[in-house]
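These notes open a run of structures that come right after.
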Structure P
Amino acid sequence: MTADGDTELRGIQDVARELGVTQRTLRFYEDRGLIDPQRIGTMRVYTRREVARMHLILRGKRLGFSIREIKEFLDLYGVDPQHIEQVRHLHGRVAEHLADLHTQKTALEQTIVEMEEIEREAVAWLARQETERT
């Protein structure tokens, strides 16, 4: 911990274990500029801020956002202390993703109905074939 008691520094192994990701994943997001761990010699150390950013990144990925979209969102965090633009941007992206998901859900529901019909037809056809053979 630092003198102000505010920032706990943790190594890459500890952070990777906590987040359930590999060290390679953390280095990937660092290479993409989404996180910026401090360095002590050649060792990467992560503050609570970087770990919190990783939580947001992983949540964004789970929700289907691209690396570019996540980076845009995180970049807004630093320039908008009241987070108004960040939340406005998030709202717009979420609305777009929701529309896409609803479209995909409708397509999936239609596909399920068609597949169930094909399955019923196949079972009925096979039953008729078995009956005709006997």
Structure Q
Amino acid sequence: MSDEACPCGSGAAYDVCCQPYLRGDGSPKTAEALMRSRYSAYVRENISYLKDTLWPKYQEGFDTAATARWATENHWAGLTVLETEKGAEGDRDGKVLFEARYLSSGKLNTHRELSRFRKKSGRWYYVEALPE
């Protein structure tokens, strides 16, 4: 077991938090866990995970190259989950409001998003960003 902290900010070690999901060893049980693992995927530049956890009807239009550029060109500085609505193991949909901080061209930026998640065949997927 590693002492390396998970990039998602949960406080848990990476190898027991998001790494198993990014490796394909199971899938997150809640919408928040999926959102956190997707942030870790940006940090770790695991673009295939980002595509695989996108709502299936949107996967065909996923821009792998642009997403890879976005993940690589920024230095990810932290994640804060501000609010969750539904998204528990027994739910079929949920929302997570979060802020992701990143350095771009020497400037600290904050990406704030209200994300919508849905469950299909027992697995959570990221659907879209919603207006707050």
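When relative contact order in percent (Cα under 8 Å, 6 or more apart) is computed across structures P, Q, the figure 15 traces back to P.
Upon calculation of distance in nm of label points 7 Å out along Cα→Cβ at positions 28 and 124 from the atomic coordinates, which of the structures P, Q produces 0.5?
Numbers: P: 4.7; Q: 0.5.
The value was obtained from structure Q.
State the single structure among P, Q that was used to calculate mean count of other Cβ atoms within 10 Å over residues 36-43, giving 11.1. This figure was derived from P. Kindly point out which one of P, Q the value 0.70 was derived from, the read-out being FRET efficiency 1/(1 + (r/R0)^6) of positions 12 and 52 (r between Cβ atoms, R0 = 25 Å, to 0.05). Structure of origin is Q.
Suppose helix-only ellipticity at 222 nm (-39500 (n - 2.57) for each DSSP H run of 4 or more, over all residues; to 500) works out to -24000; of P, Q, which structure was it derived from? Here the read-out was taken from P. Out of P, Q, which one gives 4.9 for distance in nm of label points 7 Å out along Cα→Cβ at positions 84 and 116 as computed from the coordinates? It was calculated from structure P.
Work out the source of 49, 22, 10 here, i.e. which of P, Q gives that when semi-axes √(5λ) of the Cα gyration tensor in Å is computed. Matching structure: P. Taking mean count of other Cβ atoms within 10 Å over residues 60-67 from the coordinates of each of P, Q, which one would give 13.8? Going label by label, the one that fits is P.
Just so you know, all these numbers are worked out from the coordinates, no wet-lab data involved. Values in this document were obtained by computation on a predicted structure and should not be read as measured data. Cβ atoms are built from the backbone, for glycine too; each structure is taken alone.
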